[in-house]
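What follows is a set of structures for review.
Every number here is computed from the coordinates shown, using simple stated rules; none is lab data. Note that the structure is predicted; figures quoted are calculated from it, not measured. Cβ atoms are built from the backbone, for glycine too; each structure is taken alone.
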Structure 1
């Protein structure tokens with residue numbers, strides 16, 4: 001246990017102790033596109049940022065000769081849509097657009113990655129859903145996720161959409177670097193545990 005704790009601490013220090021240059025920038029280290037048939041969305045792209053964050057289901061929209069990107073969203077049964085991925089800086093926007101439109105990765109590369117929990121709110125209704133959270137990577141892109149609970153306890157749900165034909169959930173966004181994923185998920189679960197305990201204590205005091 002001591003060895004594992006030391007490993008997590010070392011990884012956390014490595015993630016935070018990056019240069020200011022690298023910490024505020026993201027680069028597309030991998031990009032793939034497939035054409036679609038009909039409609040304004042001409043292609044569907046998948047990218048990997050800094051060899052860490054994979055984003056799928058990016059639609060390449062073309063209207064009147066102009067191109068734009070449509071990032072993954074979560075659609076409810078009532079027809080409401082919620083963004084699952086947000087670009088926060090011009091640098092990130094330019095790198096992602098250039099890579100997807102050209103079909104080639106960024107000329108510069110970086111594996112440096114930092115993260116912060118930028119939003120965290122508890123879901124108070126009776127449900128397996130326990131909290132909503134947002135993670136900012138390199139202060140450049142934001143990913144939405146959820147804290148869920150099941151038979152084995154709380155776990156992190158990353159963006160996914162249900163395929164109507166197969167009924168299976170297809171990942172839209174995932175952290176492909178397992179070490180980074182473990183650290184982020186531990187931070188989220190620790191925060192949830194702390195807030196759940198505080199909420200429970202407040203309920204007891206109210207009684």
Structure 2
């Protein structure tokens with residue numbers, strides 16, 4: 001069976017997936033280690049979802065802008081149509097492995113909640129309940145290759161490994177592209193001891 005990975009990142013209106021909203025979802029669909037499609041979707045917060053000014057400052061958005069994004073149900077339907085091109089929804093053995101940076105601790109919660117907020121309990125039809133995370137590889141590089149970054153932010157790690165972050169940090173599509181490149185650069189470093 002093909003190895004199906006979805007590298008993903010989200011931008012949100014805050015840190016709590018129960019009260020804040022996912023406003024951007026970006027992903028790279030990777031089949032057998034080849035990127036076959038990019039996804040970049042925007043989601044309007046629902047009535048009652050909190051919008052933290054600090055979060056908007058980080059992702060460089062303004063309230064009027066995000067309130068013009070497509071309704072969550074519309075963007076979620078678009079996402080599911082794209083996923084369905086690669087995964088058979090009713091087949092429990094055919095799902096994506098989620099990959100990202102800190103995705104299991106942050107992004108997955110927002111994605112699951114967006115499904116639930118839009119009356120769709122079938123998040124698990126698309127994704128396995130495990131995550132390939134750059135954080136785990138960074139820990140290996142710290143333990144076995146002497147990596148000692150000044151911090152563990154994406155930009156810092158990308159700089160150490162010569163990975164281009166793109167035009168702007170905290171744009172989900174730029175971040176996810178860099179995250180995938182960073183993952184493979186760290187994997188080479190761990191395996192060979194050489195930073196490329």
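Descriptive notes on the structure:
- Label whose coordinates, when Kirkwood radius over Cα pairs in Å is calculated, return 18.7 (choices 1, 2): 1
- Origin of the derived value -11500 (helix-only ellipticity at 222 nm (-39500 (n - 2.57) for each DSSP H run of 4 or more, over all residues; to 500); candidates 1, 2): 2
- Calculated for structures 1, 2, FRET efficiency 1/(1 + (r/R0)^6) of positions 116 and 140 (r between Cβ atoms, R0 = 25 Å, to 0.05) is largest in 1.
- Ranking 1, 2 by distance in nm of label points 7 Å out along Cα→Cβ at positions 76 and 148, the structure that comes out highest: 2
- Structures 1, 2 were shown, and distance in nm of label points 7 Å out along Cα→Cβ at positions 28 and 52 at 2.7 was computed from 2.
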